[in-house]
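**Student:** The next part holds the structures, each set out as structure tokens.
None of the figures in this text is laboratory data; all of them are computed from the coordinates on show. The structure displayed is predicted, hence computed values, not measured ones. Cβ atoms are built from the backbone, for glycine too; each structure is taken alone.
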Structure 1
Amino acid sequence: MKAAVLNAFGAPLAIQTLPDPVLGTGEVIVDVAAAGVAGYTARVFSGARNYLLELPIVPGAGGIGRIRATSPDATKLSVGDWVFCDPTVRSRDDAANPDVILQGWTAGSAAGLPLQRFYRHGSFAERMLLPTENVTRIGAIDAEDAGRWCALSSLLVPYGGLLAGDLRAGETLVVNGATGGFGSAGVAVALAMGAGKVVATGRNGRALEDLVRRFGSRVRPGPMTGVEADDRRRIGELADGPIDCVLDFLPREATGAQVRAAALAVRPGGRVVLMGGVGRQGGSDLELPYSWLMRNDITVRGKYMYPRDAVGRMVRLVRAGLIDLTQFDLTEFALDDANDAVAYAAANAGPLRLTVLRPDRGG
């Protein structure tokens, strides 16, 4: 099979011919049609993000494809089924405390390395091997639309956070960091789940106004200044009432004060879900006042990725028309042009933008 291979950090991807994956029990082989390319991919490949990867490796975190082969223990999947390939692979030998990797992306920790060595290669290839539980049928689609269905990867992460935060219809949500890929997708998901108002914060006022253009007046755009007290006051004014939940997606370059500006605006009994990267670059971490948390009965929860059953539930939201995949601006590249795709994604990262590699297409 043809694949884009990362042989060394800082080196361009090499288009190589590799052996086809070999099927084992509890696994499936998928013909990859489309794989998303995140805006920060170039920083992963350069080594700047310090992701734990043993090279060489075929990168690529999930995608859309068709079942090529299943092992005998699969009872629902059939050859030819269109599926979402979930990169969140969990070890099977400790249900209470599994090690978790993102296939083709990072082992996460040294404990995940044995899992990464087995499920080594990701979706920047014509075919890939996955655990059976990591593929979910999405129903019949036109092959030309496979790239657009890669939006599931962007939608599922905030969906996991909103499920963890128990968002309910009619509630007011703050998406802190709404101009990024996951934050903007979180606005779309929250509205699909019935949020009454979504206060969308960020530094890019034009991007925030574009969210209003796309989704309507339930989105309240909140350009932030970086002054904690001023930003908190602004968030409260935009909410015009109690704030039930905060979903934070601020990147690793942000400060703890930027997180607090939204978190401390939540009502008594409210919830704060943390899914961003603050503190990962050695900067200030998050400090929340103990007395305020206790007296106001605040729930603060970290959330990584999403539960397995979220994939099927998200597919149903799309099929019901509650989420419109055409809201994502899509740009596609053939597998031979993988390096161009990485460069394009870095230069054009932003809200509701999809850069997609198409291994099912020639150069």
Structure 2
Amino acid sequence: MVFCDTIVCMFADTLPESVIKRLTIRARELGAVNLGQGIPSFPTPSHIITAAKTALDDPGIGVYPNFLGELELREAIAKKLKQDTKNILVTVGAMEGTATAILSIVGNGERVGIVTPDYCNHFSQIMLARGEIVSLPLMEGKDWTLDCSGVEKEAKGGMKLLLITNPSNPTGFVATRQELKVLVDLANKYGFYILADETYSYLTYDVPHTSLLDFWDQSDRLIIVRSFSKEYAMTGWRVGYVVTHEETIKTFAKVHDSLVGCVPKISQRAAIAALIGSQDFVVQCRLVYARRRQMTMDAIAKIDQLTIPTVSGAYYAFVRYGGNRTSVDISEDLLTKGKVAVVPGSFFGAGGEGHFRISFAVEEAVLTEGLRRLERGILTK
């Protein structure tokens, strides 16, 4: 028994610590402007709060909900996506959605392709499944583009799952319809699943978002994960969902039940209100983020040592810097000396080194000051 406990502890020790959470704590301690964490600067809309307050008067609010998700919520999601409720599983945020999918599909030692740079927690989820991470770096230029030939090369070697975040955190890359079509065709040809984390599907600039759902009838190996967290400023409510074909949902549901049991009923009632209520909040947020994106890109363009490909979606800028310093070192200096927190690019996987990530989800006054400190910190190196 002691031997087994030791093995478990050794594996847990190999999981990477959340650098973003640690960075947020340090930024607060040092009085730094935090451009690291991607939390919307807006409060949850009032009609969503009101729905949650009303739900508290329901005598059954403290009873376990359906472990698949409240039927009313699944029906609202199905209506939005033109799907069937049997293809939907409500999860504890997109994080549990991706974890459930990965743990359901990936066996010990099986290869998981991940389009990088990518959201850092996806890597630890693959590690939890004992999968082998296969990095598929985006090609960096004026814009980020997908290396479809690289995907096929790895698929030929055997790949159980391909994970893509679209729009991308951290790069702002948005996959084109043509790129996604190629991925779907490759999945059908080589027999791997595609998992698309579409948390930021609502937020693109100057380019349309193409969902993996658009190819629903072309493959039974498609998995889509979305979240209420960013779209409706509900990060603390922890509600997301997975959409995939019915037989796959049945498998996912067993893993979901083993991991969390169900999503809190009060949060699901709030999510229902988010979907069926006014969408004016989402529209206004898009306009604000577009303005903040332009502020960020204009500020970066004025600093000779920094470059940035076009941010096409989400609310992050993945900034390349000159010189040979590691992203951890330069981020540490910016935090301790420049008093501005950014996330080292190396934590986002292959292709991330030589960059750092900025979130422009913060209030504009905070963003302005953070960008000012960033310029000062870079120029004084």
Structure 3
Amino acid sequence: MFIHPQIKFNIKNLGLFFRKVSEEKLKKKLANFFPNRHILFTDLGRSAFQIAIKELGLENSEMLIPAYICDIFKPILQHYNIKPIYLDINLETFHADLSGIESRITPQTKSILICHTYGLPVEMDKILEIARKYNLKIIEDCAHLPIGLPRTQLRGDCAFFSFAKLFPVVNGGMLVSKNPIKTELPKYKPRLFNVIRFLRLFPVLAKISELFRKAGGENLKNNREEKPKKISKKSLKALNYYLDNYQNQISKRINLAEYFQKKLKAMGFEVQEFKNNAFTYLSALVPKNINRDELVYKLKKKNIFCSRIWQNPLFNGLPNTSETSKRIINLPMQNWFTLDDIDKVIKFLKIVISENKPISPVPKFF
């Protein structure tokens, strides 16, 4: 069981690879979720973030940003000469803590980056109030936010999505903007490491990509495209396919998430509690008496591939950010899961925890 989105392949979804789709038709389909907004498809979510910076004219400024966030933002901010103003997070939501935020704003502060961490939508009213008061642009990081949650409405100036975290695709991102988008992108060109990414989309083949990683094969993190490009045609086809029945998928994930969280809480895990939320990643803080890294490693030995997303956050000098990065665990929850699949994950969690045999040290390649 893997954390990244995967395809449980059957004859019905063969059409995923053969149906024709155009960007314009897909934009019309997405207009149901984002009325009166402008859409640009990109190769990656981080590419959409770069375009948002340029479209909003944020170069050479300061940006309020959660400290607990992906490290891919660091080189982007440096490239555009943006000084980050780091905000600690709330341990219950993993969202930026807004207390005292106004004292951090200077005349050079032009924007705030809001992250809907692990798919839990941020309450935006307070943020909008601050943004209006200080004339700040709002960029919403929706990389983990399922499209079309019942109570989700984009309210910032721009929002960006990362399709590889939401759907079983090799690449793809999207910028959603209040204003028309002027940026033109070059055509996407496939790269060799995408073959490894493609293998990860299928449960029966995903372990092969793990073998590449262990053997010191091409490191996917070091093969990041620097210049934004268009989305690949295959990713457009996959997005179109999965949007056809998307509301039913969201409803199913909401029920699975509530069931999963209830089981985890009973074991002492701390979760992002919220009713009627799908959660792209079912994430939790492990109990304080458990070594997170050992737990993840032992689960991997039992073919439960969890993650420790943002264990090295953009900035680690704040207390809640530091604690979360050390205790966070992201558990598998695929669209095709049943309650039995979740029970299987819980079963192995209980077995591993009850064994109480520490591994010291955890292997370096892990």
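**Student:** Given a value of -13500 for helix-only ellipticity at 222 nm (-39500 (n - 2.57) for each DSSP H run of 4 or more, over all residues; to 500), calculated from one of 1, 2, 3, which structure does it belong to?
**Tutor:** Considering all the candidates, the number was obtained from 2.
**Student:** Work out mean count of other Cβ atoms within 10 Å over residues 56-63 for each of structures 1, 2, 3, then name the structure with the largest result.
**Tutor:** Sorting by mean count of other Cβ atoms within 10 Å over residues 56-63 in descending order puts 1 first.
**Student:** Then there is this: Given a value of 0.35 for FRET efficiency 1/(1 + (r/R0)^6) of positions 160 and 232 (r between Cβ atoms, R0 = 30 Å, to 0.05), calculated from one of 1, 2, 3, which structure does it belong to?
**Tutor:** Only one of 1, 2, 3 returns 0.35 for FRET efficiency 1/(1 + (r/R0)^6) of positions 160 and 232 (r between Cβ atoms, R0 = 30 Å, to 0.05), namely 2.
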